[in-house]
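Peer 1: Scrolling down, you'll hit the structures one after another.
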Structure P
Amino acid sequence: MGASISIIIPTLNEAEAIGRTLDSAAGAGIERIVADGGSADATAAIALARGAAVVTAPRGRASQMNAGACVARGETLLFLHADTLLPPQFGAEVQRTLDLPGVVAGAFSLRIDGSGARLRWVERLANWRSRVLQLPYGDQGFFLRAELFRALGGFPEMPLLEDLEMARRARRRGRITLSPLAALTSARRWESVGILRATLLNQVFLLAYLLGMPPRKIAQWYYREGQGRS
């Protein structure tokens with residue numbers, strides 16, 4: 001029996017996280033593909049031991065996810081960050097969401113693996129953006145039919161914000177809906193930069209992109225601020 005959902009996970013030196021992520025992504029009819037950008041640690045070995053397929057690609061989330069999608073056999077594609085855990089019964093929820101009238105893509109609600117009121121506000125802001133503006137980010141798990149993904153040309157080869165641009169393109173074809181089920185993502189990015197600073201910078205980067213700043217310039221700014229992780 002072929003896969004109904006292919007889960008594609010871009011990685012770069014994710015040995016600490018990839019095992020738990022793959023475990024959360026297991027299930028009947030699920031194909032798991034790790035698209036690695038040249039890890040120097042045990043990421044690929046851990047993925048293979050968990051029964052996932054591993055493909056290599058030039059470093060960068062867009063190129064890695066596109067490489068994973070090229071070998072995917074599922075009718076539905078789910079793109080997932082390496083430090084994000086899917087909720088139980090995610091497969092049924094993905095199919096239920098995509099069967100809703102007018103819906104072409106979806107994402108899970110954001111839940112951050114950390115305590116404190118500030119992180120709860122980050123979650124509320126992200127979930128509001130995803131629900132109202134229909135602009136989820138990759139750390140929420142983004143899913144759509146493989147046929148639509150290919151019709152849209154895959155992820156644009158951008159150094160940053162490829163998930164935002166994919167959502168904008170999909171949104172032109174129909175509605176992007178937010179699942180009430182939450183994906184649990186690591187707090188490491190917010191903790192390394194500072195919760196308030198990371199949140200403000202993310203909003204500035206988003207606004208800059210929507211106002212037409214070239215993604216390459218935003219990426220230089222992003223990595224200079226210490227937020228980057230491929």
Structure Q
Amino acid sequence: MLPYLNLFRLAIPVPAITILIGISVGLSLAERFAPRYKINPDLLYNLVFNALIGGIIGARLFYVLLYPQAFIESPASLISLNFGLFDLWGGILSALLVGIVYGQRKQFDLLLTLDALTPAFAVFSAALGIANLASGKAYGVPTDLPWAVPLWNGMRHPTQAYHAILAFLILWMLWPTRHEKTIPGSLFLHFVGLSSLAVLFIEAFRDNSIATISTLRDVQLAAWLVLAGALWGISRLGAENQNTTPNP
């Protein structure tokens with residue numbers, strides 16, 4: 001666990017830096033492969049940039065709405081860089097809304113755009129796993145396996161490392177040059193399905209997840225639903241492509 005790195009008397013938050021690096025590398029990959037999906041790399045960059053800015057602002061505003069008293073007592077906290085003062089789901093919702101509005105204005109094809117962004121999603125997922133390992137979040141159950149990591153007064157499954165490794169494996173499996181001719185939207189849906197399978201595996205070793213039904217956990221239940229949706233979407237795209245493909 002390495003939440004902060006002391007460098008030249010500065011305490012650098014490792015998880016935040018890891019996430020920023022993941023976004024940067026992922027976006028660079030998406031820009032690189034954008035022409036394969038007939039998307040202008042500059043417009044794709046602007047789409048992600050605007051969505052990120054909207055997400056950051058939205059995450060802070062949602063937090064203010066949820067906990068107004070904290071900002072009444074300390075108005076300067078509105079511009080604080082404290083990552084604890086952001087609402088995650090509010091930020092995600094805001095980023096999606098900004099991205100959708102920008103994409104519609106620039107007439108992006110939704111399915112092709114999602115395919116183009118798939119490498120970025122995979123890299124970001126890997127970065128999130130590494131960031132959690134640095135912060136100690138999303139930790140695993142105690143184990144005596146040789147690769148256990150010391151965390152929270154015990155040796156535990158490195159579930160964060162499992163997350164990062166599986167994300168990189170998914171990135172390799174879905175590398176755009178390995179899928180020259182795919183149905184628009186198929187690459188993204190395969191990413192969603194494979195990521196859901198990864199979550200089902202990882203959650204079996206998590207120590208701080210909430211169980212819903214017997215040993216089935218909240219996140220696993222959500223992952224099963226998302227996996228079902230991804231499989232349905234892949235099947236639907238395949239059927240539509242068959243119907244629109246002219247007979248020889």
Structure R
Amino acid sequence: MFWLIINQSVSLEKVDSLLAQAQYLYENRHRKEEYFEESKKIWQDVLNSNPHNEKVLRRLSEVNLNLGSQAKTKAEQIRYFEQGKALAETLLIVNDNNPWGHFWFASNYGKICRIKGVLKSLSGLSKIKSEFNRALELDPKNGDIIYARAVVYLEAPGFAGGDKKKAELHPNLAINIEPQFTLPYLELAQYYARVKRLDEAKELLNKMLAIDEPKYPADFFLNDKPKAVELLSQIEH
């Protein structure tokens with residue numbers, strides 16, 4: 001029995017080490033293109049041996065959302081988002097109190113609804129909002145969730161709960177809670193640019209670009225920074 005406990009301990013330590021390695025590769029995928037596939041392979045290998053690992057289910061649900069967002073065809077996009085949703089559903093079966101299960105379910109499901117043209121349907125919006133609300137109940141200071149709710153308020157029609165004031169408020173809340181989280185700066189600046197509040201947009205973009213250690217480095221360098229630089233250029237010219 002003692003031998004078994006020791007081996008289980010070593011096994012758990014090895015898994016934790018692999019997960020840390022995968023996370024490093026994923027967060028630094030802007031440095032080397034191969035890092036993305038390497039991180040995905042580690043997570044998939046761990047999941048194959050432990051299909052109920054909450055950390056891996058969360059990460060692979062996120063990975064599928066990213067893959068779907070980059071896919072070229074609607075069929076391919078939906079395939080990835082469905083896989084991401086299924087992984088989040090499995091995570092919720094394992095632990096319904098995991099906020100990331102609700103978050104990634106709502107995120108992938110929202111993408112599917114948008115593609116299928118039912119994002120404005122009451123049933124789709126109701127499910128997305130309820131999942132984000134549940135995630136926020138479980139983790140009230142999570143900037144990702146607060147930001148995601150802002151997107152729902154922004155995209156939903158007024159009769160279904162859309163609220164431009166809340167859409168503006170929530171990114172600010174996310175920024176205040178997690179100043180290193182760059183995406184809310186960009187989203188809010190894009191909104192300000194659309195409604196011709198250009199000075200406020202520029203101020204936000206410059207603040208974002210001045211962040212030394214972004215919460216999600218790869219997202220910042222691959223997505224947020226290029227979009228911010230482009231938007232600044234459009235505003236100034």
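Peer 1: A value of 29 was computed for percent of Cα pairs over 30 Å apart; which of P, Q, R is the source structure?
Peer 2: Values: P: 17; Q: 36; R: 29.
It must be structure R, since only it matches.
Peer 1: Also: Given that helix-only ellipticity at 222 nm (-39500 (n - 2.57) for each DSSP H run of 4 or more, over all residues; to 500), derived from a single structure, equals -21500, which label among P, Q, R identifies that structure?
Peer 2: Checking each candidate, the match is Q.
No lab work stands behind these numbers, since they all come straight from the coordinates. Keep in mind the model is a prediction, meaning the values are calculated, not measured.
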